[in-house]
Every structure is written in structure tokens, then in C-alpha cells.
Structure 1
């Protein structure tokens, strides 16, 4: 065992380990990108690619100084920390020097939630008779109603869908946890239209995946991102990203009188702080509506 192992070479082995642990493709991609960013930084800055606290702290500091979002710096640091822990477990390094390294503090941001008018415009932007129109309409409606993560939606298979019951099974959500998510008649109708159009697809009988690409191709996370960005541009929504649909679903659930426990179950959250994070932007509006109903100023 060398004192300074070749991290770029060992990164390939770590990726095999992550896949064996059944980490999602998106998680593997994020972890790999974080370590690659560290290695690129070390090469460009002339620093040794050593996994110790001073070096990794310098890496994170330079990221932040260059204008990276704290969440990005946190994600990059997490990848490096996980890589270091694996190297120590495998005996490639003597010890994990990053075991007590704290992540960068995140700012508490309020994410602007898509309005009902914007959501309607997004759905109108998906209208049309073509295969991809039917697919994108079903995608948007399912994500608005269930709040499922983009990666979870992509992993849905045709057998996971129960249109008559208005339910869909997420076989493996974040942390490897599965759950069932409900959807209403509007999403069911859009999904039924898409499933019927899917039957004519070249991959209909060979691919178990629910979502398929146009031109006879498969459909990946990047495909979902591109499709929804195209629809959002048609709808005139600036700064769109798929995760906004999860925020919108959470806020609309509570605004309609849904319970917090029910939302946590549907969204796949085990911690209350995640609920607060996703619904912070509309908390004041819900409190104002509740206050009007309580009418605490009515003292006779």
C-alpha cells in the first residue's frame, strides 16, 4: 500500500462499490462529480490531492470564493468525505482524516413556489397529439400530484402503475425505501393516454420502464430534465427545474387541508425538518388563512 494512492484510479473501484450497495445512478453521478471536482482543483491549484482536513477545507473555501452555492460546496465535500471513508475501510489509506470534518453551513433559503397559474400554463404547454406530448403531460401531472422525486419518477416501471386504483409504487426511493403514492383522476387520465400511446413504441415489449423517449429511444434523468425545461420555456416559466414540482406538490397538499403526516408519507420524508424546508415559502399564507378562520380578535 502506497502512502499517497492514486485517487483517480481508485475512484473507479469506489464506483463499483457504490453500485454494489445499490446506490442510485444519480447518487453515483453526484459522488463521482464531487471527487472529480476535488482532483481537478488539486491539479489546477498545484495542491497535492491528499485527503486531509487542511486540503479539503481549502478546496471547499475556493469553491465558495469562486461563487459556488453553499449547497454545491456541501455536496462536493460530502462526496470527498464518503470517498475517504471508503478508502480507509478498504485499507488504501491508513485512516480517515475527514471523519470529524463538518459540512459547510447552508443558508436558509425560501424557494419560490410555482403558482397555480404557472402550473396550468405548464400543463397547457404539454398539450398535443404526439407521443412526447402525451408523455410529458403525464409526467408533469404525476409529479405535481405526488411530489415524487425526478429520480424516483424515472425509475417507475409499467408494472408499478395501477390506473384503476390511482396508485403508483415507488420501488426504491431515497435511502432505498419504497412507498406507494396516490394520484387523482386527472393524472390517471393523462397516464392512461400515455400508456396507450406507449404501446406503439419500439421498446414497448422489451423495456419494463414506464417512460420511453421519442424516436424509439429510452428515457433517462437527463431526458426528463430536458423535456421539462422545454415545456417550462413554452409556458414562460423562468428558472425552472424539476424539483420545483416537488415543492409545489408539498405546498398545495397543505394548502388544500392535507395533513402533515400524510404529506410526509407520500413525499417519502422521515424527518419533520424536510417538510418545513419544502413548504417554508407558503407557510405565511397558510398561517394567515388559519388566523382569519380563528378570528382571534372577536372578543365581543
Structure 2
């Protein structure tokens, strides 16, 4: 049986790339930087290649070696501190369940779920958070794209059932071009052999408080006020909600046809909302 490679953390990869950039700018070899920073050469090599995550201690030592005038509080320490906000603690815990799951049930109201987002769509979604910095956006974006690869495209992927909120395909995120690309990408993911995808029509339902994802024996749920991992009766409740959503969704063929129609409208540079009001079709 082919074994899946250990997932590479986007935080570690990005931090390592920055270490290499600053080392090259200082015209230092890896051995010279290891000596200056008093870090084991093998350890530093793993850090620079993104195979080992940063710690506050290594970030401080590297800053002291590369930027001696900053007293150990230079750009790498700043990057390390910012990286701690890229993945919320509750979601880091959820990754332990998600990475081992053989089945995932996914629902996201109002916006396309992170596992389905294109890079352009995700960047717009992440950029609207209050007070977010460009480094935070980049870190969170890399984590989101890495998660898609880790879950949907690993050697033995779980079976994933997405229920897509029809309203999320009508809401303009960024531009019509980004939305057309996003709809096309949803159709591409829907064609994967390990994916079932249906669309929940824009009608009343019992799951509009927030999104959730259910694995075997655990669930991750979030709303505007809270987010967390659950392993208690909440899992059963969310399974029931997902069952209702999937039962009320369009069938698979109608779901894909709906997404294709919306893609074609967005591709014309129009909004499905105004097109519907004008009685236009794809």
C-alpha cells in the first residue's frame, strides 16, 4: 500500500522561504548561518526547506544572526508571531480528525466552503477580516490551499459530500471573473471520484446559523460568535441537520446544471441576480 507523505505545513514552508531569502541577501552559507545562530546545521536545513516548523527560540536566534541591530526582534520573529494567528487553535485541533477521516460531510452557508475555494476567491474572502495584515492573508491563503491538497487529493482521500448553498453562487466575491472561475472550479471538484456535490436551493432550512463539517465521531462548527471541535451529542445533531440539507438539495444533475448556468452568466460579466430580474438565461 502506498503511504501518503507527511503533510507539509504552509507556515513552515513560508517561514523557511523567508529564512533562505534573508540568508542569501546576507551572502551566508547555510553552515555559516548555523554557526552564527548557534543552531544545529541539520535542524536549520529542515527549517529552511520547510520540513520543520519555527519556534520562538529559533526565530529569535536567526534574527540575532541576520539582523544584529534588532536585538533578536527582527522580521523573522515578527513573522513567527504573526504566523500563530494564521490557523485558529480550534481548527488546528480539527485537522487531527480531518487528516484521518474516511468520510466528510461539508456545509457552508453564504460563501463557498474553503475546501472548494479558488485562490482568487479565497484571497478576497480572507482580506475582508478586520485588521488583517498582508502577511496574515498570505499565510492563511497558503494554509487553505494546502488543506485542499491534503484532503481532496491525497493518496487515499476521504469521500466528501459537499452541500453548496445556492446563495453563495449568487453573491459576488471580488468580481464576475472570479465568480465564473469559482463556479468552474466547483464543477471540477464535483467530478472527482471521491466527491459528491449537491446544491441547496435558496429556500428556508435549519442550518443557516453557521457552517460545519462532520467526520467520524467528530465535527467542526463555526458561527460569527464561536467555533470549535465537538465529539459529543453535537455530532449527532449536525449529522441530522446535514441529512435534512442533503434531502432538500437539488439532485446531482440539477445541481451541476445550476452551477453551470451561473458560471455562464458570471462569465458574461453579469450578475445572476440582475440577470434573473431581467428574465435572462444562460
Structure 3
């Protein structure tokens, strides 16, 4: 019964449970999101420290608050290890200051029979893109399990293979959460496609990618990334999501801003986006 201990408590978010609850509740209360009556399929939410991306993440998580999800497929990029394919969880629980979240080991075991999936405990222990979403999920959902997936390098054919493997486990009580920040701009990230009107050009760049995503245009999205070099760290997890979405699904932009707006400094800035995807409930039952 291995437990993945928090690697972020006390730095990326508060380590004291009540302080953490108060912070998340404040973000959720401030997020203005209309009630969504349609079946919710998934979210794209950011994964920086809460002082930067918590406001954006709250928009997505508020939309699913109180919904009847018993399983969350949590998909994020690998920041600390290089590998091809998708890393499955080696743990039985993920722990945050708000308690332990059980890993759905049965799904992991089933996926491990596919060659594109593997285990990489070292990468999993350090990775922040999954853990950062858990306190929010613990605040908005009741009892749920998680399927943590860390995505490495993928070839074009891999996206459909991963999506096909995941579809049998996506029911109406399953939420797909993709963890991704958007453009990383500045010398720090070795990405300077423009040096004037940075705020406006960043919005144009980020929302161009969002447009491709909302149109569910996987080929267009891949082409856009290649043409712009957009430094979206969760580009591969987003690509998997685009291959999971059905023709009847619809996406909506809930919130967008950059860290440059928070600190009033655009010399090095990261963009944060919150997106939601809905679909007809009966379609959720089809593999």
C-alpha cells in the first residue's frame, strides 16, 4: 500500500489543511461560472503554484463541484523525466494535506497490458502536474479514485492508441482532467517570438491554440504548435484529450490570464487557461 507523499505542500500551496481549505474556497467563491446542466466530460486546468494559477483552475473545478464523479482520469506532462509513452501510477494513494486519494489500481493494471503504458516511479514522485490538481478535486468532489497518467514523448500514431485504451474506462461517472499551462514566454524559457506588445501578442498566441482545441481539430492543433513553437507544456496530454472527444462534445473557455498580469512583469511569463468540455450523457457510455 504505497503512498505518494506530497511534494508541493508548504511551497506550491499551504501545508496546513485549514489554510489550504480557506485558500481554495476563496478561489472557488470568486470564480463566476454559470451552472452547467449538460454532462461534463473533462477539463483543461493549469498547474502552477496556487498564487499564480489557482484563480484560473478554480473556474474549471467550480463547474464540477458537487457533480457525481467517482473516478478522475488525471493526465499531465512529465517535467522531470524523458520517456516515450504514458507513465502509470506505482502508488496506491496520493496524499495531500486534505487526506489521501485512492488510485484506481485496476484501471492501471488493465492499461499496463498495452505497450504504450509503463511504470516510472522516479518520474511520478517528483511530478507536480498531477498533485497540484488534487486539493481542488478534494474540495469539489466527494468520494473518488484517480487514474494518474504522466505523458512523455508521443508519436502521431500514439495519440489514438492512448485514447482508444482509455475510452472503455470513461463512463458518465468519470471526469477527465488535463493539467497544462499554456505559453511559457521569455528568456527564462528560451522563447521570444515577439518583444513588443507582449500582453496582446501572448493573448493572440494562446487563444489561437485554444481555438484549435475548442474546434476539436487535432491536426490543426498539431500544425499550430509546429508553426508557432508555442511552449504549451501539456501539449501532449491535450492531444490525447482531443482524440478522446466525441463529435457531439463542445468546449468552452472559462478563464484566461498570464502570470505577467499578476506580477506586472512580462519579461518572463506563463499563461493559464481553464477550459471545460461537455457532451450528451448517453454518449459517455459508448467505448
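What follows draws every value from the coordinates through simple rules; no lab data is involved. Just so it is clear, the model here is predicted, and its values are computed rather than measured. Cβ atoms are built from the backbone, for glycine too; each structure is taken alone.
Figure out for me which of the structures 1, 2, 3 the number 19.9 belongs to, where mean count of other Cβ atoms within 10 Å over residues 139-146 was derived from the coordinates. Answer for the origin of the read-out: 2. Using Kirkwood radius over Cα pairs in Å as the calculated read-out, with 20.9 as its value, let me know the right label among 1, 2, 3. Source structure for this number: 2.
For the set 1, 2, 3, ranking by distance in nm of label points 7 Å out along Cα→Cβ at positions 59 and 203 places 2 highest.
Can you say which of 1, 2, 3 returns 8, 33, 36, 19, 4, 0 when P(r) over Cα pairs in 10 Å bins from 0, in percent, for residues 99-266 alone is computed?
3
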